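These are the structures, in structure tokens.
Values in this text are rule-based calculations from the coordinates and carry no lab data. Everything numeric in this text was worked out from a predicted model, so none of it was measured. Cβ atoms are built from the backbone, for glycine too; each structure is taken alone.
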Structure P
Amino acid sequence: MSNITIHQLEPDLTSRLEQRAAQHGHTIEAEIKAILHSVLNPQPAIQIDLGTTISQRFADLGDFDIPEITREPLRTAIEFGSMITSLKVNARKS
């Protein structure tokens, strides 16, 4: 294994590192190894589909009904073919 020396580490960072090591019951060296291991060997993210993600996001709200939105009936589509034919006929007459 290699030895690594870090010069001029900020006192605040050193203090937080010591606190984190104490919380985890590690030495500072063990805590630094654990941090480096977690950053450099990340676990693959679990792939969750969109529907599951949305369901999990709103699960705490409980069951509720979304009211249906009433809409007007769809209009019938305009047939341009007959309009173009009549325009051509009228253009020839002129």
Structure Q
Amino acid sequence: MMETKTPDWTKDTPGLIAFLKKMIIECLKLEDLDPEEIKEEAPLFGEGLGLDSLDALELVVAVEKYFGVVIENEDQGKEAFVSMVGLARYIQREAAGRP
């Protein structure tokens, strides 16, 4: 079996954001949405993408699964899920702090 190298998301913000958009669409079953339609600075919850608390739980699980980054509490969730850019920065910061 061929091993695939995991990209170094800490250095590729545009690539990470593109991956996150696809991940959100897949995990939350938003098949009617194209990644290009998700604005990078728009809120993920409420007026922006319109996600809810159940979506937040699914995203917490997906972020841990794909990136090994744990969102432990509501304050971290608010910081991480402010927007696509906010989520990318949170993942990069947390991943960079790991050994």
message: When mean count of other Cβ atoms within 10 Å over residues 15-22 is compared over structures P, Q, which one is greatest?
response: Q
message: Out of P, Q, which has the highest value for distance in nm of label points 7 Å out along Cα→Cβ at positions 47 and 63?
response: P
Distance in nm of label points 7 Å out along Cα→Cβ at positions 23 and 55 - highest-scoring structure of P, Q: P
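Work out which structure the value 117 belongs to, where volume of the Cα convex hull per residue in Å³ was derived from one of P, Q. The partial results should precede the final answer.
Values: P: 412; Q: 117.
Source structure: Q.
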